[in-house]
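**Student:** Some structures to go through are shown next.
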Structure I
Amino acid sequence: MNSKRLPFPVILLIILMVFESLGALYGGIILIIDPTGSLLKMPLTMLSNTPFSNYFIPGIILGILLGVIPSFAAVGLVLRPRWKWANRINLYRDRHFGWSYSLYTGIMLNIWITIQIFLVGYGALIQTIYALVAIFIIIVCLLPVVMNHYQQQDEPEKGVWRTLGRTGIKNP
C-alpha cells in the first residue's frame, strides 16, 4: 500500500468488512459451540420451516461464508498482497481480490438475510442492521474512488477465466 492517505470510502469499506467478519465469526462460533441456539437466545422452533434441526450447519455456513471470507477480504483490502492463488475465484481480474471478495460478501450477506427472513421471518433488529451492512458494502465497493483504488496496476491473474482463452471465447 502506498504512503498516500486512503480515501474515506476505502476506509469505510475496510470498517464494514471487519464489522461483518467479526459479527459472523462470533455468531458462527457460538452456534457451532451451542447448536441449540440458547446462548444467542434463539429457540430451535425458529428452524421449523427450514431443513435444519439445530443451528450447527447454519453456524458453519455463517462462520465460513460470512466470517472467514470477509476476514480474508479485509486483509486483502488493507495489505493488498499479490497472492496468485487468491485470484482463482476472482471474476474481476482488473481489481484486487480484496475488492472482489468484498463485493461477493455484500452479495452473500444480502442473500443470507433474505433467505433467513423468508424461512424464519423477521424478528430482530439485527436482521435490518445486517441487511443495511450488505447494501452499504455493495454500494461502497461500486463507488468509482474505491474501484479505482483497487485497480490492478499490471496484467492481472487470469483466475477462473484462464481456460476461456483456450476455447476461443473472448475473455470478459
Structure II
Amino acid sequence: MHQLIIFGPPGVGKGTQAELIAKKLNLEHISTGEILRKAANDGTDLGKKAKEIMDKGNLVPDEIMNGIVKDTLKNIKKDGFILDGFPRTLEQAKALTQIFKELNLTNIRVINLKADENEIVNRLLKRGRSDDTKETIVNRLKVYYDSTEPVKNYYKDSATVIDIMGMGEIEEINKGILEALK
C-alpha cells in the first residue's frame, strides 16, 4: 500500500503529478479542497462545520481539517493514498502523525517537488491569471517556504523524503517520481 504526501511550491505542478500518480498506482488523490467540499456535500458533522466557516470565506481550523482527513484516510478503498496540500503547517504534520499511528499507517513517503524560484515565477506569470503579478507570486512563494520548510524538516526524521526536480516535461517528472517510489 502506498502512503504518500506530495509537497511543492505553487506552480511546480503538484496537483498534476498527484493526479497522474493516483491514476497510475490506483491511489486515492486526497486534495484538501476536494475533501472539504465532499464532507460539506455529504453533510457530515465536520463537513457542516467546515462549510459554515468556508461560506464566510475563512480558513477551516486544524481540528476540523484533521478530523476530515482522518475520516477520509479511514475509508480508503484503493491501493493507498496521495495527500496533496496537507499538511501545510507543523501542527498539522504532528496531528497527521497521530492519525497515521491511530490508523496503523507506517510507511509514509514524502515526494518533495523542487524548482528554481525564477522558473516558477516565470511559469506562473505565463499562466496569465489576474492575481498572478510578480509581487504576489514572490509573496506566495515566501509564505510557502516559511510554512512548509519546518514541515519538510519534520518529515526528514520520520519518513522517507524523495526530492524530485519539478521542472521540465510532465511525463519525465512523473517517470522520475514513479522510479523513485519503486
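**Student:** When relative contact order in percent (Cα under 8 Å, 6 or more apart) is calculated, the result is 26; to which of the structures I, II does this value belong?
**Tutor:** I
**Student:** Let me ask another. For FRET efficiency 1/(1 + (r/R0)^6) of positions 36 and 100 (r between Cβ atoms, R0 = 35 Å, to 0.05), find whichever of I, II sits highest and give me its label.
**Tutor:** If we compare FRET efficiency 1/(1 + (r/R0)^6) of positions 36 and 100 (r between Cβ atoms, R0 = 35 Å, to 0.05) over I, II, the biggest value is for II.
**Student:** Kindly point out which one of I, II the value 76 was derived from, the read-out being volume of the Cα convex hull per residue in Å³, for residues 60-115 alone.
**Tutor:** It was calculated from structure I.
**Student:** 18.0, 55 is what came out when Rg and Dmax of the Cα atoms in Å was calculated for one structure; which of I, II is it?
**Tutor:** Of the structures listed, the value fits I.
**Student:** If you don't mind, another one. Suppose you compute FRET efficiency 1/(1 + (r/R0)^6) of positions 4 and 108 (r between Cβ atoms, R0 = 30 Å, to 0.05) for every structure in I, II: which one lands on 1.00?
**Tutor:** Answer for the origin of the read-out: II.
Here, each number is a calculation from the coordinates, and none is a lab measurement. As the structure is a prediction and not an experimental result, all values here were calculated from the model. Cβ atoms are built from the backbone, for glycine too; each structure is taken alone.
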